[in-house]
Structures are given as structure tokens and as C-alpha cells.
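Below, each structure is written out as C-alpha cells.
Readers should treat all values here as calculations from the given coordinates under stated rules, not as data from a laboratory. Computed from a prediction, not measured in an experiment: that's the story for all the values here. Cβ atoms are built from the backbone, for glycine too; each structure is taken alone.
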Structure I
Amino acid sequence: MHVLDLVGPEWHLVPLRIPSGWAVRHNALLARRLPDGSLDINDSEDLLWLVRLPPLDGAYPPGPDDPARELHLDAGFYRTGYRLVLLDPDWDHQLASFATDSFAELLACIENWLDHAPLGDLAPPTA
């Protein structure tokens, strides 16, 4: 079963699998199922902002290869499709971006990057 199968007729947050080590700063990944069975999905530019939490000592380690470094994940809808950007650690340092017109592909890439991006695996989702 896909998480989108759980979407009902009322507006609700879409379930995400967020691994430990990440914090939600903003989540507007909202959807509802219409009477015809299709999905109505929030199409805001500001859908999701997640941040990689610092280690327990409170300091991010220096260096672009450290898996505990500061990362941000930003998702939004822009005119005709969704865009996901991984920031290392800010908008001046974009590590990767992914664009799609499929909400399901966006969710798959979010979950994939949350699990694998700290280790450097930024492969797009597979079908």
C-alpha cells in the first residue's frame, strides 16, 4: 500500500517516513481525496522544510563529507511541478535538486534523500 492510498476526503498531512536525525521546520504536504477518486494536493511554493539535526554535542562538524553535517531539504510547487532541493547548508550551496510533476515521485525522493543523502547517495527515485 502506498501512503497516498491513506488519503481521505478531508484535508490532512500526507504521512511521511522521517528517519531520526531530521527535524520538521515546516510541513504543508496536505492532500484530500475528491469524490471522483482523484487527489487534491496543496500546491504551495512552501510545502516542506526539514533540517538535519546537529549531533548531541550541539555542533555541526565541519567538512562536506561528514554525514552529520548541516543539511536542509526544501520542497515546493512551482507553476507546473514539484521541486525538491537539498541544501548543504544553505541556498548558496545546493547539493542536489529534483523536479517532477508527480506527487508520488516527490514523496519517494524525499524519503530516499532523508535516508541516503547524509552518506552522499542522491540517486533519484526508481519506479
Structure II
Amino acid sequence: MAEFDVDREASRVSEQVERTAERAQEQFARAGSVAGRAESADGAIQVQVAPGGLLTDVRLTHAALRAGTDAVAQQVMELAQRATRRAGDRMYRALAPVLGPDGERHLASLGYEPLPDDEDDVPGFGRR
């Protein structure tokens, strides 16, 4: 039976991780921001989220506030969900080529999945 060289295997894994990290960094540089954005049909409410759905920006116009707090809150929640799907799509498209088929499965398990082509994209706030 062949001996297992722990140091050599650890070095090999470390090099592989480093190469993958470099390729991922290159993909992110090419893809740009992986934030997801969405806005209401009238443009009165805009949201931006980081991958995973953390809200990073919310913009409201005076017109949005006229709808009342409950309507604004509901709209922000709906837009945040849409933006989160878009951020997941952008993250998936940035990392899937680097990680390959097994990585695609792991990305999907984290909620980073490609959007269907018929997902409604608002100009300036779509997949880009």
C-alpha cells in the first residue's frame, strides 16, 4: 500500500485553492459589482442588496411616501426579494465558470442560481 504524504497533499490543496481564488478574483474584476438592484415601476423606490440579500441601499422619492408606510414597506420587501435573486444570479455567473459543475451545485445550495431568461429586468437594474 502506498504511503500518504500529508505535507505534499496539503501543499497541493493549498496551491489549488490559491489558483481558484485568483481565477475568482479575475472573474469578479470582469463582472463588476455583484450587487442586486431593483426599482418600482414608477422609479419611486429603489433598493440594492449584497449577495445573500443584505440591504445596502434604499432610495425613496416623495411620491413613494404618499402611498403610506405599509405600502412602502411591502414594496421595499418585494423589491429586496427581486434584487436578492438578481444578486444571486450575478454571483452564480461570476463563480460558476471558476468552480465547475460541483461548484455550481454548491452555489445553488447557497441560493446563488441563474435567473431564467424571462425574468423581468428593469433597465439599469437588471443582470448587467
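Quick check for you: by mean projected area of the Cα convex hull in nm², for residues 77-116 alone, which of I, II is greatest? Kindly include the intermediate steps, with their values, before the conclusion.
Working: I: 2.9; II: 2.7.
Structure I comes out on top.
One of I, II was used to calculate distance in nm of label points 7 Å out along Cα→Cβ at positions 5 and 85, giving 5.1; which?
Going label by label, the one that fits is II.
Where does the value 25 come from, among I, II, when relative contact order in percent (Cα under 8 Å, 6 or more apart) is the thing being computed?
The value was obtained from structure II.
Tell me which of I, II gives -19500 when you compute helix-only ellipticity at 222 nm (-39500 (n - 2.57) for each DSSP H run of 4 or more, over all residues; to 500).
Working: I: -3500; II: -19500.
It was calculated from structure II.
For distance in nm of label points 7 Å out along Cα→Cβ at positions 29 and 45, which of the structures I, II scores highest?
Values: I: 2.2; II: 3.9.
The maximum falls on structure II.
Once distance in nm of label points 7 Å out along Cα→Cβ at positions 13 and 37 is calculated for all of I, II, which comes out largest?
II
For P(r) over Cα pairs in 10 Å bins from 0, in percent, the calculated result is 12, 43, 31, 11, 2, 0, so let me know which of I, II that is.
I
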